[in-house]
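Nothing in this text is a laboratory measurement; each read-out follows from the coordinates by a stated rule. Because the structure is predicted, anything quoted here is derived from the model rather than measured. Cβ atoms are built from the backbone, for glycine too; each structure is taken alone.
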Structure 1
Amino acid sequence: MTEKNDNLLLLKISLIALIVSAISLPQFVEIISPFWILIFYIYWLIYSENKAAYIIALLLGLILDLSQGDILGQNALALILGSAVILRVKKSFYVSNITTQQIYVFIASFVYLVALLIIQIAMSGINFDWLILFAPLTSFIIWPFVRFLLAKLKH
């Protein structure tokens, strides 16, 4: 993929992820929903040759923090750590079957969740809904669908 196509794909998937994250859902569904920005960013990481992956993750995380009114830097740090997991296994992720990819997405989502929870606990104590622990599982489940839809968008 050329750099221009990489950037265009990143812009498209970032906008989609931010829109999907902003959709108001019932509270139960919203709490257990996957980390949309991470899932969409994982797709971009796998098919991109961009060298500024961590800087882009920082910027996307800050945009997400601002759009959701979260602690500034919370999603940025979590997105950087989650994408670090994927970048570590990028070569094997690219050629893996869908189940193995789902496991990688689950691990990255779990790292993302742990980073968010550590920041939340440090800032306001243990004051979160325990259902959020299901978010990595929903990311695991939704990955094949997101991958299929984004593959269609890429072409």
Structure 2
Amino acid sequence: MLSESNLNKVEELRKRYPTTQALLLPVLWMIQEQEGCISEESMKYTGALLNIPYGHILGVVTFYSMLQKKAVGKHHIEVCTNVSCMLRGSGKILEHIEKRLGIKIGEISQDQKWTLSETECLGSCGTAPMLVIGDEYYENLTLEKVDKLIDSLQ
């Protein structure tokens, strides 16, 4: 499942991590970067590679919002809908993005360019409402700022 290069990285990382459970997140991240998502098959593969039960791996994958069980578009927009963001308009932003891109939460656009997700707190409550695309935070959003952001990624 992992490329030879990534398997070599895992072996190097084994020397730095005290247990295979501590190594789990870096390995899952490698799989996701290589495959685009973390499938059931890849979770079983990881379990065999690290000698960790599948149930534990599934729990980790479903807990962390940055780990994807299914493929996402080129630009994965995750809109925070926790309390601070919701009170400052993230619900309207989410609806606006759905209409603008023609997709609903959890869907991928037909051109595979966009995925829209709702997510819990991203730790930016003081700059709500906010969203993240990849690993870039966009804060203090308005509908106009969202439109400019989407236009810049077209």
1, 2: which one has distance in nm of label points 7 Å out along Cα→Cβ at positions 110 and 142, as calculated, at 3.3? 2
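For which of 1, 2 does Kirkwood radius over Cα pairs in Å, for residues 38-85 alone, calculated from the coordinates, equal 12.4?
2
A value of 1.7 was derived for distance in nm of label points 7 Å out along Cα→Cβ at positions 70 and 94; which structure in 1, 2 was it taken from? Provide the component values of the computation, followed by the final result.
Details: 1: 2.9; 2: 1.7.
Label of the originating structure: 2.
Using Kirkwood radius over Cα pairs in Å for the comparison, can you identify which of 1, 2 gives the largest number? It would help to have the intermediate numbers written out before the result.
Details: 1: 15.6; 2: 16.9.
By Kirkwood radius over Cα pairs in Å, the leading structure of 1, 2 is 2.
Tell me which of 1, 2 gives 28 when you compute relative contact order in percent (Cα under 8 Å, 6 or more apart). Display every interim value, and only then the final one.
Working: 1: 28; 2: 18.
Derived from 1, not from the others.
Work out which structure the value 3.0 belongs to, where distance in nm of label points 7 Å out along Cα→Cβ at positions 14 and 78 was derived from one of 1, 2.
Working: 1: 1.9; 2: 3.0.
Derived from the structure labelled 2.
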Source structure (of 1, 2) for helix-only ellipticity at 222 nm (-39500 (n - 2.57) for each DSSP H run of 4 or more, over all residues; to 500), computed value -26000: 1
